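Got some structures for you, see below.
Throughout, read-outs are computed from the coordinates displayed, never taken from laboratory work. Everything numeric here is computed off the predicted structure, so don't read it as measured data. Cβ atoms are built from the backbone, for glycine too; each structure is taken alone.
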Structure 1
Amino acid sequence: MNSIILEVNNITKAFSKVVAVSNLSFTINKGEIFALLGPNGAGKTTTVRMLTNIIKPDSGTINYFFNDPISKVYKNNLLGYLPEERGLYQEIPIIKSLIYLGIIRGMDRQEARKSAEIWLDKLELFERRYDKLNTLSKGNQQKIQFISSILHNPVFAILDEPFSGFDPINQELFINIIKELAIKGTTILLSAHQMHLVEKIADRVHFLHQGKTVKAGTIKEIKTGFMAEDIIYIKTKEQINELNFSNINDIKDFEKISNCECKLIVNNNLNNVLTHIINLYSIISIKSANITLHDIFIQLIKGKE
């Protein structure tokens, strides 16, 4: 049985009359990758800021459980935090900035330099270690920000929108890096809205919408109850009219992709749906796909509205 490293009990946070987070509860087990998922404004970053003690919850409790007794003296050194809003020193050489940040995390200078150089090499930025941060691209600046959050080998890493600013190649790179961190023993909390990326690495997910829990569990648990549904992509010769699909009972969800393309989520009777569509349109292609976390989240949100 996994031991709990973080326990969040009924936390609530409001700003003026807007409730950003409402009675949120979850636990994270040691060594797992846990994801807070939701669109912009769902309450993810507010939750992260409460977890890092930047802001206090109006009510509820947040408890970390670190076994290492060093936490009594250097508790912050066991946490790594990648903020959504970046804030490193722009005019200081990258290596100097990283060494400084390592030192204030409890590392000695030599240890901090070694760790920084290892990570710079891993992320293909070693040759630019003496450049100033403001000479790097947005994606490479994001890499430096990431290094600053984990170069001290934290027990628990909180990564707020870690894929922001990355192209698909670097997104895959960071998926592998996050997996590697978890394998080596770092517990990870991801806050993200790119559900297709999180689905590749998360052990458990927690859906948020307007500050409230929508659904939570493992990927398998989340998908239970939706597996009987079919997803199909249809391309037609004629322009698609959404009204034609609203009259077909077995279609659970319709998404227009272009004038002649759409995505359908079908309950059970796929043959019946296809028969209706063939009678309405000249079909160019039909493709099937597995249901994703994104598809499920959209359905859950529509059920709340």
Structure 2
Amino acid sequence: MLNYLDFEKPIAELETRVAELRETANSSEDIDIDAEVARLETKANKLLRDTYAKLSPWQKAQVARHPDRPHFKDYIAGIADDFVPLAGDRAFADDPAIIGGLARIEGRRVMLLGHEKGDDTASRLKHNFGMAKPEGYRKAIRLMRLADRFGIPVVTLVDTPGAFPGVQAEERGQAEAIARSTEECLALKVPMVAVIVGEGGSGGAVAIATANRVLMFEHAVYSVISPEGCASILWRTADKAAEAAEAMKITAQDQQALGVIDRIVDEPLGGAHRDPEAAIGALKGALIEELDGCSKLSPNKLRDQRRAKFLAIG
């Protein structure tokens, strides 16, 4: 059963009607409703296509946060072979908001890192909704250094509302950990490819996304603050989130036009949550192309290109 977003209600009504008609047909062999089902399916598909062709930035933010979008564990299963998780920052603890380890993508060795939000109440609490603490970023630093030492490309999948803003995280040096992680990205002499697969929130995203090539799913969002947070600051109310999202240029199309990202990865019709397998397959193909392209550059060229890319932004 699909979880429909508010703006998808007309689509939900049509698809629910189709499901009801199919159920009626299955329960009675005397009723032939194939023509009506076909008509409604055509109408629903057209409405879905038209709706997703003109999503507003705020609607894209809702799609990026959809609970049924693939999560990091799904990408591991669909993209990586022989994933070997590596835990802990060797200083304080392991942070389950960021998962990382060695893997192969169609025979290519990589260090695969990413945010994990969780997909039910228990796992969301365990992974802190993908909001990493300092030990999460220090784990990322440790794994990136390991990859650099052994000449292994780094692939990161970003999906976080932002770094965890709690008191304990601040006490343990959240800002410093984010800065150090960003610095480590810029220092790598191996290829680094980052993908914004859902939400790319603030420094919590940039800390593992300062890459040679930054990709972004078609309906993902990337911003310095959430639309609700921006609205709360500017208008003193989160009710203006839609206006904030429009002004902030958070969509993949806006980010590509601004030169912040390099490539948009197409999603299945209706978003990645409607066909996770197809979305994961599209991402896998894009990653292979980008890794093969980056592998042609020398270590110093990779580092210099990455630094020049981010210094030029803004």
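Some points to look at:
- Distance in nm of label points 7 Å out along Cα→Cβ at positions 91 and 155 - highest-scoring structure of 1, 2: 1
- Top of 1, 2 by FRET efficiency 1/(1 + (r/R0)^6) of positions 11 and 275 (r between Cβ atoms, R0 = 35 Å, to 0.05), largest first: 2
- Looking at mean projected area of the Cα convex hull in nm² for structures 1, 2, the greatest value goes to 1.
- Structures 1, 2 were shown, and mean count of other Cβ atoms within 10 Å over residues 195-202 at 18.5 was computed from 1.
- Once FRET efficiency 1/(1 + (r/R0)^6) of positions 99 and 163 (r between Cβ atoms, R0 = 30 Å, to 0.05) is computed for every structure in 1, 2, the highest value turns out to be that of 2.
- Which entry (1, 2) yields the derived value -9500 for helix-only ellipticity at 222 nm (-39500 (n - 2.57) for each DSSP H run of 4 or more, over all residues; to 500): 1
- Structure (1, 2) behind the derived value 1.4 of distance in nm of label points 7 Å out along Cα→Cβ at positions 203 and 219: 1
- Structure (1, 2) behind the derived value 19 of relative contact order in percent (Cα under 8 Å, 6 or more apart): 1
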